[in-house]
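Take a look at these structures.
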Structure I
Amino acid sequence: MSDANYKEFTDSSGAVVAYGLATCEPCKTYDPILEDTAARFPEIKVGKAKMHVPGRCREIKKTHAFETYPTTHFFANGKLLLTREGVVDKAELAALISDYLLK
């Protein structure tokens, strides 16, 4: 995910965006959880914004401030519904998607 596709992505009917850094060990452990979740919920967009890549997420950084990585946002139709800091385990992530995005 990058500035170029962020708005289209978050404007969808359901999207989960995880923001992370290459040097963040918890972010690395989160990647397989996000991949499994994307496969389990094909109707929901699941993406990763790599905040460390120069120029890739400049506009995203202007819009959101992060104290903790990873940080996960849940969007529906462009509206931020929920923010979670830290790694969200697979079961909790599935429950949050069901509760907030699959209504």
Structure II
Amino acid sequence: MNNSIQSVLVTGTAFVVGLLAGGATGLLVAPHSGSHTRRQLRSLAEGISEHASRIAEEATGAGSHTRRQLRNLGEGMGEHASRMAAEASEAVNEVIKYGKCLTR
């Protein structure tokens, strides 16, 4: 038989034997019945789900707060830019008036 085929068969057999041994061991040493274990797993899953929901709600709230802060910051920057543009426009008008006075 080819070495690669033999290797695959040995590996596959070892996997199946390990799977069966693990399953049998699990059944023999299980601390609780299947229905009790399923209830525990269901309870654990519900707890994780509730925790994930709380985290999602907190993240949504934080996102809303951050959006408000950014909007306020943007509005403040817009107002500041408008004031600066008005001041620059006044300065340009003053320079133009001064230039006209010099040319007379």
Structure III
Amino acid sequence: MRYRAELRCYLCSRGTATLEWDEAQPNAVTVDRPGLEPVVMSAPAARRVRCVRCGGPSFIEEVERLREPVVVTIEPAKRGRPRKADKERELALERELLARIA
């Protein structure tokens, strides 16, 4: 599971950086700062990132879990009225897919 955190500046309250890391490797943090290339840092070094504009200290505003998108293939509709048994099977498959997504 991946996580993303937004850093804000204490002084000017602008977005300082976006931190992304993987649950399996919490010490390898990708730091994406506005106007600069993304850099991989250790977690303590990423926490001390300063504002690009004013040089002020930063704080973590929001942490969110990132979900991997689920790829679902949808078959084209069949012509004609479906049989009752086929309809029940399709509804069961659709319920199963919706349960996986939610």
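Read-outs throughout are calculated quantities, based only on the coordinates presented, and are distinct from any laboratory measurement. Bear in mind the structure is a predicted one, so any value in this text is a computation, not a measurement. Cβ atoms are built from the backbone, for glycine too; each structure is taken alone.
So here's what we get for this one:
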{"item": "Among I, II, III, which structure scores highest (criterion: distance in nm of label points 7 Å out along Cα→Cβ at positions 35 and 91)", "result": "II"}
{"item": "helix-only ellipticity at 222 nm (-39500 (n - 2.57) for each DSSP H run of 4 or more, over all residues; to 500) from the coordinates reads -7000; which among I, II, III", "result": "III"}
{"item": "Cα Rg over 2.2 N^0.38 Å - structure with the largest value, from I, II, III", "result": "II"}
